[in-house]
Structure P
Amino acid sequence: MVHLLAVNSPIRILLLIPHLAGGGAEHVIELLARGLAAEGYEVHLGLVSQGHWPLPRLPKAVKVHDLGARRVAASSLRLLRLVYAIRPDVLLSGIAHLNFLVLLLRPLFPPRVRVVVRQNATVSAVLREAKEPWYTGLFYRLLYPFADRILCPTRAMADDLARLFWISSAKLAILPNPIDVKAIAAALTGPFCWHGAGPHLLAVGRLSREKGFDLLIEAMAEVRAHFPAADLTIVGAGPEEAALKQLSSRLRLEAAVWFAGYVESPYIFYPGASAFVLPSRQEGMPNALLEADAAGLPLIATPASEGVVDLLRDRPGAWLASYVSAAALAQTLDAALANLHPGERIPREAPDPHAIDRYAELIDSVCAARHA
């Protein structure tokens, strides 16, 4: 189906993300680019600073624009030039600090451009971490109301935004993250990437403080006392990589913890994995957890957000730590591994297969409202 404007031309979408480097927000934008192009939209993908990161394989219908900026804050003029060159009907930005820039620049965009922003984290948790600049909350309050729609993957995230910043519920839309179910199913029949007796634990995400990989490594030191052959593979890259490797070495876990780095498809680690672990301090609704869930992997997680808790509470084959700490995570890992069988997979309800359709409906409605 081709989605058309009143003038019978395909709806033109510009998807914006700083880069495609394997993070959850980046993966969502990549899946949206694929899915919306397949739906008949004219899809442009704007990357602020792809740099040395390899680009994933994308359909030819997706037109990629690398702004070549050093960072988001230095990309204003290049972003404006891109918007005027493409003149999209809808601009969809996929991560908070880029959302701020887009909304600051919006008065300079061509009048017909509609702006949709996607919120990828629970704002109250982000602000509690106190790692953000002092003006972050002010930007949410002043800028987010100027978006045409604000997308959240969970009701808890939307309620959090509305409560903190008095954002109208009419602006907010709850849309599930897209999941590549076919690619996950195909990967499950692939070869094992593991060695040794195990159990084999898998964690995926950006190597940054909020993802809590330091808590997981500390927990592994405790887990190995009860499961001496247990090992952990961490898939991802980020600013904390050196510190995490030092922590692993300090705890004498070099033989038990493997840093796989950036991997285009983490699904290759699913065959043979004993469980997927989410050790985050704070989250929205992480795609890595949803994908592991879709693969039927046993799930072990910290209570990183209301969305994570709601997903895993009473879910078969899921263990939720009592709080966010290395000790609580170690206790939960021990309980889970004591009850798991090698290679066990948990049949669960399939994820929403219509996530791309939901995004398409929202984009169509935003364009229709503009023409009305």
Structure Q
Amino acid sequence: MITFKDLGIKNSYIKALKELQIKTPTAIQEKTIPVLIDSDVDFVGLAQTGTGKTAAYGLPALNEIDPQSAFVQTLILSPTRELVQQIKQQLFKFTKYQTDKIFVEAVYGGEKIEKQIQRLQRPTHVVVATPGRLIDLIEKGTLNLRSIKTVILDEADEMLSMGFKKELDAILNYTNTARKTWLFSATMPEEIQRIISKYMDPNAVRISVNKESLVNKNIAHQFLITSIEAKLNVLVHLLDQYQEGRGIIFCRTKLGVQKLVKELKEEGFSVDALEGDMQQRDRDRVMRMFKKGTLQYLISTDVSARGIDVTNLAFVIHHQLPEKSEYYTHRSGRTARAGNKGISLALILPSEIQRIHELQKSLGIKFKEQILPL
């Protein structure tokens, strides 16, 4: 069995990993770390969500930081505030036993920019950022990207689907052309190919994990045919069935989220919303409750749930099917993380059965029909 020591990871990081109960490398870590550690390459990694990508790029990135040089050496871009905060927290935990301290800062929208500017005055080696807030800081002259050695694009497909195309182009143009670029994505749409061909070495190393299946194999994909009128009753019946299990229910719109939260609260369920118009403090409050388990069900839009990483989610329910196939990948990837099993169940109308066939074909998965007992 391959160990982190075999992959070239320092003992101080291995000690921190053991403390975090990370003992054996995942497939993406096993394939990626030896390529990235102490090497000067551009890199493209294709892997499902929840497969351990943060450690796959984070450990090699930390390994090459010079703690004595008090300037930003690595930039990590990620689509959402939650994911940026999680990455910062994980990198901080990895460095627990480092003799020379490595400083990581997170910058994202929803927090006062003045606070972030103040924190960036301190020695900072790694910046983890959402694209929009990073552009704000660059334009204010607060952050100079010219000294950056490595740019990491995490969940690149999500950043593009959230409309960050212009920001990514601007950021990559601001950085030193001698930088290394490491790109990680769960899917490989056309726009990702454009970024690779425009900003990365044509000989960039490419690694794909489970490329025959874009969606985690530990997920059981199911659908249940219902009607608009019966959908709420069906959902209530399902949640009663799942009992202690925690999960996320996806709606297409903010109004749909708000309506469903109201209806399920009236039915007595422990449920709350995560949607785009929320204040950051309210988002943080809901996510704290959900992670602690004091909140059982989260109802969210596609965009608002990006970057949610909560272990032991038993299921994902699609109250409506997503508009795009890659959205299904990201939605279902919220369950069955870190080797666990999970259920992804779509509530569909009879007219949507063709969409199930399309998802099966495009994602290489198999759906099983569920029928509620009378």
Structure R
Amino acid sequence: MKTFVELGIKKDFVKGLNELGINEPTEIQSEVISALMNNTVDLIGQAQTGTGKTAAFGLPLLHRINPRSEKVQGLILCPTRELGQQIAKQLFRFTKYSAKIFTEAVFGGERIDIQINSLKRPTHIIVATPGRLIDLVKRKAVDLSEVKTIILDEADEMLSMGFKSELDEILSFITSAESKWLFSATMPQGIHQIVKDHLKKDALRIEISGSNVVNKNIKHQFLICEEVDKLNILIQFLKTEKQGRGIVFCKTKLATQKLEKQLLAKNVTAGAIHGDLLQKERDKVMRAFQKERLQILIATDIAARGLDVKALSFVVHYQLPDKDEYYTHRSGRTARAGKEGISLCLVTSPELKQLRFLEKKLNIAFTQIREVK
């Protein structure tokens, strides 16, 4: 495996990476950077969440930006506000020791006039949710005529959230783009249609198998129990982790709301986020969690997209996810920056079959525990 410097990444960027604890390229970073550096190509990358895609596409994009020009030169489309903010923050960190490259994140749920004012400053890269970007274009608040590179991150999630027509519209009206890079965990029919309609026929394809994406510092555990016993087991687990913080994952908003009430009744400091929360309510919960006023964040899979919270010692799968890539995304919230973490699944006997499927598909060794110690 080549180093970042051997892949052609500028030493100023490498210094920023090293400060973040990113010292060696992951598989997708190595393959994508090799393909994109100094090449004007379209690319389709299939890899699950948590594999390091932001650096994989972000570093080649940063090399393409001319800091002396104040025009928008790169566009990154993503499904959620949180992921957009995380991408923008990462790009900012990568450029800490280089010539200033300015990135602006724009998304729904925040006053558009504030974002319009922000875009009046020099902006080289825009990270956007599709709907908000179209609103800004219609108001003539953003000039995309000089965009040379368009990136679709978590394209399958954008489709599942109903952004197909917006993506088609955006990809059609930016005629200046020389390169389009699409990243997706899965390849449903809608993605194939976008590739057919908007990417070059000779687009490069890079696929990273599930066996290479799971963080080796995570201990994957499971405990078999009845559904009615899950709450007490969770509370017992939290007592053993009273110095640590983590995220508990549920499948539905109703499940997160119910569990939040149950934990608060047991004097556990917890807050829930789900798709129906107003943005200001969601921000309030996230601020409390990031400032460590809450021990537990309860979240659905979609609500947790793009969350980047430091020093989480565990995640608990109160309910197993519907999609196997969600397990990688969930468990990847812990054991970040070289630290160790626990990913605990609370499963009923009928759910063992799904657990064994995850084990085989993701090449994970789950350890069964009999009780929480």
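All of the numbers you see were taken from the coordinates with simple rules; none came from a lab. Not measured: the values here are computed from a predicted model. Cβ atoms are built from the backbone, for glycine too; each structure is taken alone.
Of the structures labelled P, Q, R, one was used to calculate distance in nm of label points 7 Å out along Cα→Cβ at positions 125 and 277, giving 2.7. Name it. Derived from the structure labelled R.
Here the criterion is distance in nm of label points 7 Å out along Cα→Cβ at positions 13 and 357, and among P, Q, R the highest value is seen for Q.
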